[in-house]
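Take a look at the structures listed below.
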Structure 1
Amino acid sequence: MNKIPVIVVLGPTASGKTALAIELAKAYGGEIISADSMQIYKGMDIATAKPSKEELSSVPHHLIGFLENDKSFSVADYVSAASKVIQKLHLIGKLPIICGGTGLYIDSLIDNVKFDDTAADINIRQKYLRIAKEKGNHYLWEMLESVDKESAEAIHENNVNRVVRALEVYKVSGNKLSDSKAQSKKEPSPYKPYMIGLNFSDRAMLYKRINDRVDKMVARGLVDEAREVYGLSDNMKTAYQAIGYKELVPYFSGECDLPSAIEKIKQETRRYAKRQLTWFRRDSRIHWIYCDEFDNIEKISEKIQKDIAKTDFL
């Protein structure tokens, strides 16, 4: 079978994935497919660090801002949607470029994971939702970590729906969600991926980029965006779990001041970046690029193009 070549640009938040994906799309005549579990929602632009209007207009992007923010969107939904886009791009001779930091989305897509709903129990699901409400998201997440550490590392504690789903699968089937994912690879993947990971040899530089980006988000109107989302929270599901929203809730309710809430956003974002790196480091297929060893994104793109030219990828 002739597999479809797909470039994957991944890495922790604030590492420069979008800029690199755009450079590569221009170089190879490609189009970008987002692999971000929060950028899929409409109206959630600042907190999720969606590409700017200029970036979106520079090359075609897919699976960004297409879903109402009161809708749930599963990994299976993502794999289905992204697969359709890849097929369409391949048919018209465009190189698909996956770009994002949601490791479970990327792995499930590239490795052709198949999903089913055999392990489902609404009573168990409601039980875990009650635990989260009564004892907090972190308590529920620690329950998952105790039985399925790999899944816990991939799921943010505020993403209650996914934490509950992982616990539900374990309770009903006795199998870890992470193991079920591996067992579900029933068919060979139709894709031939070239996977690029962005990182920094100096972790402090990544953390500075994260802190600076949060400050820029605040300057662009993050607080007003979050307040609007907070007002809709009763009708929202997965979308409300984006970092940058929940951390501002104590400020809206008068429990803390704004600087404290902003510092909490930075802290949670740094922790998320660490979890992303832990997830991605398991994949030996990833070609790692240390961004602080290059002067600019153009030189990183040139380096990658030279490396690809030495392979049979294209």
Structure 2
Amino acid sequence: MKHFLKVTDFSADEVEVIFQNAAEFKRQGRHTPSLLQRQSWGMLFYKNSTRTRVSFEVGLNELGAHAVILSSGGMQLSRGETVADTARVLSRYLSGLIIRCYDHSLVEEFAASGTIPVVNALTDLTHPCQLYADLFTLAERWTPGDGKADIESLKGRKVAFLGDTACNMANSWILSAAHFGMEISLAGPAEYAPGKPVRDLLKQADLPETFKFTTDAAEAVRGADVVYTDVWVSMGDEDEEATRIAQMQPYAVTAPLMAETAEGAYFMHCLPAHAGQEVSQEVLDSPASIIFDEAENRLHIQKAILAALAGEPR
């Protein structure tokens, strides 16, 4: 049985198949095969969500499955039942479980204790579903021929990540760059540089530490094929809001900064964006911005991930 907790849980060859299936799901639109017919998948959310919840619920429906919406506050977890016992019980009812939470160890414990596939729909450490959607979106644009997305097209491309470079999105990009042969340069305040958690992830996956970090935003984006940023204040960091905003202002993505990139470079953001903070409205509205394509592709890539997991032996 396979879980999807981090981007390296699928090999490059497996991701190639996932990309092909996502492209086919996208081509078919709403008329997709009922690959999960009569299955019920739980969606356990500890954090608020728009894109993640809607894309997964719609995707499950289009694949023929029923989404069972769960909240931690409405379950016996809130009254002290252990994760292990909850996972064992849910495994008797459900075909799979999608979890969006804070602590990454929670998804790991559910995966270790249950007997159904577990999907990480975001933790404070990683956001693998978003990364696959991002990579798929880029592969669509870099692969010759309509409706194709070749993972080989990612190799050698440079990604620049600006702002909080120790956040879950930065961690996921660092891991993805090493896993798929991309170059990544990150820029932000020294206090928010990539740390031990992402180095541990690289070590666990037996991947080299190839990322570069600088405090100079222009240096990071120079020659980049993609500029990526995320909110400066993630859920759970609200008490640091004033400090973070003050420290990260030099790393806002602006039109002059985008001018330092490679010709035809794209701007990406996992959304929601705070225009005027991590990115200017001008960049969000520019032809380089592909933020809504990547948001749409959450649906298609997640359907392909669910289909891959559902096909794994229990």
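Just so you know, all these numbers are worked out from the coordinates, no wet-lab data involved. Predicted model only: the values in this text are computed from it and were never measured. Cβ atoms are built from the backbone, for glycine too; each structure is taken alone.
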Starting from the value -16000: which structure in 1, 2 was helix-only ellipticity at 222 nm (-39500 (n - 2.57) for each DSSP H run of 4 or more, over all residues; to 500) calculated from?
1
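Out of 1, 2, which has the highest value for mean count of other Cβ atoms within 10 Å over residues 75-82? Let's see the in-between values first.
Working: 1: 18.4; 2: 11.1.
Structure 1 gives the largest value of mean count of other Cβ atoms within 10 Å over residues 75-82 among 1, 2.
So mean count of other Cβ atoms within 10 Å over residues 187-194, computed for just one structure, reads 15.9; which one of 1, 2 is that? Please list the in-between numbers first.
Details: 1: 15.9; 2: 18.6.
Matching structure: 1.
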Between structures 1, 2, where is relative contact order in percent (Cα under 8 Å, 6 or more apart) highest?
1
